[in-house]
Structure I
Amino acid sequence: MSQLLRVQCFNVSQDGFGAGEGQSLDRPFGHADPAPLWSWAGATASWVNRTEPGGTRGLDDYLTRDHTRNIGAEIMGRNKFGPQRGPWDNHEWQGWWGETPPFRTPVFVLTHHERPSFTLADTTFHFLDASPAEALARATQAADGRDVRLGGGVATVRAFLEADLVDTMHIAVAPVDLHRGERLWESHTDLLDRFHLETVPSPSGVTHLLFWRR
């Protein structure tokens, strides 16, 4: 079975934005409140960041289980890793996730300013100045036969879509408007020349868009 590049549990507003303007250390999503975008996933029993028993079952939970299923590596952009821009002033920043990141796989961070790899718990972060195709080749090798998750942010997903490297996508559309920020698309129908699409509304209020390559 061939390895896939998958976008899983990626959240956008109904006007197509995955993050707001003005990302900072205190506001990872910029001006946007992340709760309306992510509350559906955080409420499920299987969400990767859940630390207490409980949570909902059903459609949303079924889809959050796919977030980690058969994933052997992750690719992310520098803006998902942290709020810094330009050359690294130092290497003290090790991501938003604390001493135990939720990835539990090799993670490849795309950046024009490389830095040494480091490991926290069972996650190793590597920093690449590479094209989407080059990054995918590195991540595919590290995934050791499993799939690679494309974790975002928006600019990174767009770059891999433009390079025609994405095999499947799960996009959760929240019933809110952000009006500005980083936009994934003007309309998801722009992708239908390359992808099949199944649209699945959820009782939680989000609409799940499931894309797979034609």
Structure II
Amino acid sequence: MLQAWWETYPVVTMFIMAAVVGLAAGLSPGPLLALVITQTVRYGPREGARVAFAPLITDVPIVLGALVTLDWARRYDIVLDLISLGGGVYVLYLAWETIRASGVSVNFADDTPPHSLRKGILVNALSPHPYLFWFSTGAYMFATAAKAGLFVGVMVIVVFEAGLVGSKIVVANLVGYSRDFLTGKVYINILRALGVLLALFGLRMIVGALQSLW
């Protein structure tokens, strides 16, 4: 069923995939989410939300670099297939990390000035995840959607970033309301559902790449 839908509506599938991956990346435990929670608990939801905006700054040069690489790779079909294969493997890794997550715990340091956005930019810029994502899965989603036009490809990127940033802002507000949210069943079940969807997308990317390579 997924195969038929994917082949019939590839652009729609990329939008759905961008939303799912963005939400999963935004909600899954990691350094940036931990910083969102830390700043929220110490300084309030507004400071946690400021951390959430960091990817909008740090991802710009990474995305541009990935798109330049993608433009070069268009000349070689095998390179595009390898990008798809690598992207599928990375999505499966995200699925595994998302499904096995059991909650988030945060350790707090001594009080210092918030500098939330600055801290978020530093944490995200030093994390390997944005680079791995945009040079594999992100490039694949853009290339597939861009077949319907450059604007469509850009909008897929926008949808991903909206899911990533928006979900972290929601977490900041929920933590501001109740710290128990991040260890509750609702949060964990959401992660598991997203993880299953990610696994399906990842497997489809890998199968498609292997079929093309062979």
Structure III
Amino acid sequence: MTPKLHREFLKLAGDFSPDLQLHMRRLGPLEIPSRKHLGLPHFLARVIIGQQLSTKAAHTIWSRIKAAARQADQRIPQYFCPQNADALRACGASGNKTKALLAINEAHKQGLLAPARLRKMDFDTRSAMLLDLHGVGQWTVDIALMFYFGDPDIWPVGDLAVARTFRSYLNARQVRKMDDIVMRFSPNRSYLAYYMWQIIDGVP
């Protein structure tokens, strides 16, 4: 985020919430971290494990999966195969998440998750292709678009914590127009969502 964009965010926030403006000023310009170095199959798997779990629980399960893969002398996502399904369940992955991990590996083997291929697609086609994967919902796609593909204008509507945090800065009249207020930050809504996550973490 450039200093100019940060100033624009402060102005937009100040138009409806001095409290949000204050918190954004305290946080300063934010940079959304890139997760490209993980590889898309690895990233998607990690996000899926974290669905509907606390950060601590997700970290514990993912650490067990990585340790199991190392012990089997297999890399991720190659470890996500039917022969290892029981081991994945033993690590703490649910049955549905285990199926999702296997689907990620299968898509990877078919070349469907090649980043260069996906980056050539338009936004809707890329989203639809990711949604076709078993266990990948809109929230997972939004997270991938933000943190892996670097799309600057994603508002993760399925993230209840983000929506609840943003709503806390609105009065009763503004809540009814929440979607319109969020749209004021387009084409940089990913940064708005990232501010909400930082605020959730208690940074301000």
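Every read-out reported here was derived from the displayed coordinates using simple, explicitly stated rules and does not represent laboratory data. Predicted model, so just to flag it, every value in this text is computed and none were measured. Cβ atoms are built from the backbone, for glycine too; each structure is taken alone.
A value of 8.9 for mean count of other Cβ atoms within 10 Å over residues 85-92, calculated from one of I, II, III, originates in structure I. Determine which structure produced the value 56, 36, 30 for Cα extents along the principal axes in Å, calculated from the coordinates; the candidates are I, II, III. The read-out comes from structure III. Work out which structure the value 31 belongs to, where relative contact order in percent (Cα under 8 Å, 6 or more apart) was derived from one of I, II, III. That value comes from structure I.
A value of -5000 was derived for helix-only ellipticity at 222 nm (-39500 (n - 2.57) for each DSSP H run of 4 or more, over all residues; to 500); which structure in I, II, III was it taken from? The structure behind it is I.
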